[in-house]
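What follows is a set of structures to go through.
Just so it is clear, none of the values below were taken in a lab; they were calculated from the coordinates. On a predicted model such as this, the values are computed, not experimentally measured, just so you know. Cβ atoms are built from the backbone, for glycine too; each structure is taken alone.
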Structure 1
Amino acid sequence: MTEKFYTACENAPEYVSDTAHLFSWCEGNYDFPAPSSLFLDLIGYSEEQLGEDLCRDKKPSLKALEIDLLAKALTEYANRPTDVYEWVEELMNAYNEEEELADA
């Protein structure tokens, strides 16, 4: 991931702190598919923005730590679905913009 991605995670609003932690932790500890990919599928982001689930063919391996991180992020989403979805969308847009610049 990019510097902009990590900055967004580190400076995330309190209402998405667990979601930001999930994305940041997964980036440093997982290859695709990661628990954060499953999170995107579960909140409907993947289907809406990409047209398909990220984990449709292979699910990430989830142990106790991963389940805890995912559960906390999903709790934030359950409490503030629109706010969390919008923050995730901003995070993914920032990542995609930097990836496009790197590929150019």
Structure 2
Amino acid sequence: MARKTPQEKKELSYAKDRRNGYGENDKSSRKNIPLRKRLVNRANRHAAQQGLSDTVGETDPEKADAAEQRVAGKRPKSWRKHPDIPLGEHVEKQAQKRPEHG
């Protein structure tokens, strides 16, 4: 394996490393990503529980089937993280924001 020059290392870093391009504090993602996942899962559990609440007590096959159809017919909520952008792209955006001297 050949050694990489500093220029090659930097080029590789710009291509592989990622940065948060969403515009929020990058440290907050550590808490917000798990929080969003928890909230979506909680909402889905709540919706399923609401749909099945009619079936509490004696088991009536017709009510059970109707409740199951209601729960299965609802599309669950979902949440996806915005992917981070490559470091090279991030550096370009930062450079465009900077006022030019000269």
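The table below gives the values:
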{"quantity": "Answer label among 1, 2 for the case where distance in nm of label points 7 Å out along Cα→Cβ at positions 65 and 81, calculated from the coordinates, equals 3.2", "calculated": "1"}
{"quantity": "Comparison of 1, 2 by Rg/Rh (Cα atoms, Kirkwood Rh) - largest value held by", "calculated": "2"}
{"quantity": "Value 46, calculated as relative contact order in percent (Cα under 8 Å, 6 or more apart), assigned to which of 1, 2", "calculated": "2"}
{"quantity": "Of the structures 1, 2, the one that -19000 was derived from, the read-out being helix-only ellipticity at 222 nm (-39500 (n - 2.57) for each DSSP H run of 4 or more, over all residues; to 500)", "calculated": "2"}
{"quantity": "Given 2.9 for distance in nm of label points 7 Å out along Cα→Cβ at positions 41 and 73, calculated: source structure among 1, 2", "calculated": "2"}
{"quantity": "Structure responsible for 4.0, with distance in nm of label points 7 Å out along Cα→Cβ at positions 49 and 89 calculated and labels 1, 2 on offer", "calculated": "2"}
